[in-house]
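Right after this note come the structures.
A short reminder: the numbers here are calculations on the coordinates, not readings from a lab. Because the structure is a prediction, the values reported are computed rather than measured. Cβ atoms are built from the backbone, for glycine too; each structure is taken alone.
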Structure 1
Amino acid sequence: MAVHVRKAKREDSGLILDLIKGIAEYEKLSDQVEATVSLLEQQLFDEKNAFVLLAFHDEIAVGFALYFYNFSTFKGKKGLYLEDLFVKPEYRGLGIGNMLFETLRDIARQENCGRMEWVCLDWNQPAIDFYRKKNARSMDDWIIFRLNEDDL
């Protein structure tokens, strides 16, 4: 079994979209996917608004992590924000999620980030357990607010 992680390239945009659809299906949110290959190319590779790591198992794309940088006023440093980490269900338990997560952790260290953050659905116990094993703490005293595109 050959498993490796690498940064995504423009020509991977179709793979990225397939993996986005995979996480949306897992999270029961398939009806909310609006991304297209051309939109991903523009946002990820032209404007560089976010970055993607791809995980491969025997040259098959089986997982991804999408991240971007935010900023902490209190720390005075940028932070790495993990938007999504996903491994196809049939490839879980092989250490692929761990490899993606540790690569992100390395990037955060190399980029001198003050912290790394993400959100997790409250019903996704396997993910919660995974993150807790990584010494992550849930921020239960914070409430996430959002304005959707129509509300902007």
Structure 2
Amino acid sequence: MKLVKPIQDLYDEEFSHCYGCGRLNKEGHHLKTTLEGGITISKFTPKDYHIAIEGFVYGGLLASLIDCHGTGSAAIFYARENKTELKEGNTPRFVTGKLNIDYLKPTPLGKELVIKGELLVVARRKVKTQINIIVDGVVTVKGEVTAILLPDNFGK
């Protein structure tokens, strides 16, 4: 499957306001998730104000990055498994049903975070992914996201 744009750029406008990944949220992180060789990838560089302890990233930010990368990854993997062409107006949208985080090492501020996702399970309306945050080749945070497919009539 070829993904021409990040998945978040394909979401309908009504689903593009998320603080973590919404392209229409001026204050958000604007996370962009792509697919490379069967692995989903996003990159993010925390700002100085994303601090926990001097020199290290706040854990809540790291959880939110895993959350948003996980739901974007779920949409990509779901479409791939169901042989759905991803394009504007034809993109499944997922929300988080379960989020587990393991903080393995302190994550330094001032460095680019590489967020990688792997598919664990695709079911009828759920997708489970393993998401890692990597800094300078070292996994600092591991997460598992169970994402739930929104119904077509959500919010209507």
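Taking mean count of other Cβ atoms within 10 Å over residues 33-40 as the criterion, the top structure among 1, 2 is 2, with the largest value.
In this comparison of 1, 2, the computed figure 16.5 for Kirkwood radius over Cα pairs in Å is attributed to 1. Taking log10 I(q)/I(0) by the Debye sum over Cα atoms at q = 0.18, 0.21, 0.35 Å⁻¹, for residues 73-112 alone from the coordinates of each of 1, 2, which one would give -0.70, -0.75, -1.20? Source structure: 2.
So distance in nm of label points 7 Å out along Cα→Cβ at positions 97 and 137, computed for just one structure, reads 2.3; which one of 1, 2 is that? Computed on structure 1. For the read-out relative contact order in percent (Cα under 8 Å, 6 or more apart), a value of 24 was computed from one structure; give its label from 1, 2. Source structure for this number: 2. Across the set 1, 2, distance in nm of label points 7 Å out along Cα→Cβ at positions 57 and 89 reaches its highest value in structure 2.
In this comparison of 1, 2, the computed figure 1.17 for Cα Rg over 2.2 N^0.38 Å, for residues 49-120 alone is attributed to 1. In this comparison of 1, 2, the computed figure -5000 for helix-only ellipticity at 222 nm (-39500 (n - 2.57) for each DSSP H run of 4 or more, over all residues; to 500) is attributed to 2.
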